[in-house]
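What follows draws every value from the coordinates through simple rules; no lab data is involved. The shown structure was predicted, so the numbers you read here are calculated from the model rather than taken from an experiment. Cβ atoms are built from the backbone, for glycine too; each structure is taken alone.
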Structure P
């Protein structure tokens, strides 16, 4: 398996030479376009990362979790996944850390662990995705995207609970 990537790169170079493509020039142009895209996305990503860290550090996420937990428990959501439901659209790394914590606290085969696993696999880091995809093509107004995406995340959370209840 260690030879796969070097062999693939060699095959691409050989194919380019056979087709009389200036391989290095094509690589250089592609790398330059990648750097331009990175420079266009960097301010948006830095702003998003700062905002996420400010929310975590200020204790705002804990305050929201405390406020939402009683309603979530009444609706049948395990209280352990409430922070993950709220953090998943904002931070993939943070929600993965919460998922690991749920595994340690409740066990991966518990109702909370299984629900959190389904939730992790069926939701998106909505704010990051919007920032990256819309930022890369220069879209400034997201219109209904955010509401639709957050509705999809909420639907995924509800369906995660229902699915785990039905099948486990």
Structure Q
């Protein structure tokens, strides 16, 4: 699995260098939509809707809670049923507002939608992007912090 850690302080230059490194290691040629999805630090569901030209929804495949950590597997699919993203998330309930944890436990919405609906101030930091040759898919890993505490660690795999 080829992956690159984002190190540069200038986000744009850092991402361009990371994309170049990924392309050299894997022999892939990333297209603009792939670069946008890998670098997105807002609500992924909104960007996917625009790129797919149709609404998308989140489906929770599995969710377990143990010792203050919710482990969640989900997919983001188009209204016509095409899966675009597979995600694995760890949610650290001690580090997020109670209402946010309650809404995540309810399994009705994606994390980004919940955060946006609660109008929470968050910071997303992409920690790795890469290509997994076993699944032939691009992926990214990132953290979402709330009040300087890591609330979420997420890995998203972009399905072809």
Name the one structure among P, Q that helix-only ellipticity at 222 nm (-39500 (n - 2.57) for each DSSP H run of 4 or more, over all residues; to 500) of -8500 was derived from.
Q
Which one of P, Q has mean count of other Cβ atoms within 10 Å over residues 31-38, as calculated from the coordinates, equal to 14.6?
Q
Origin of the derived value 189 (volume of the Cα convex hull per residue in Å³; candidates P, Q):
P
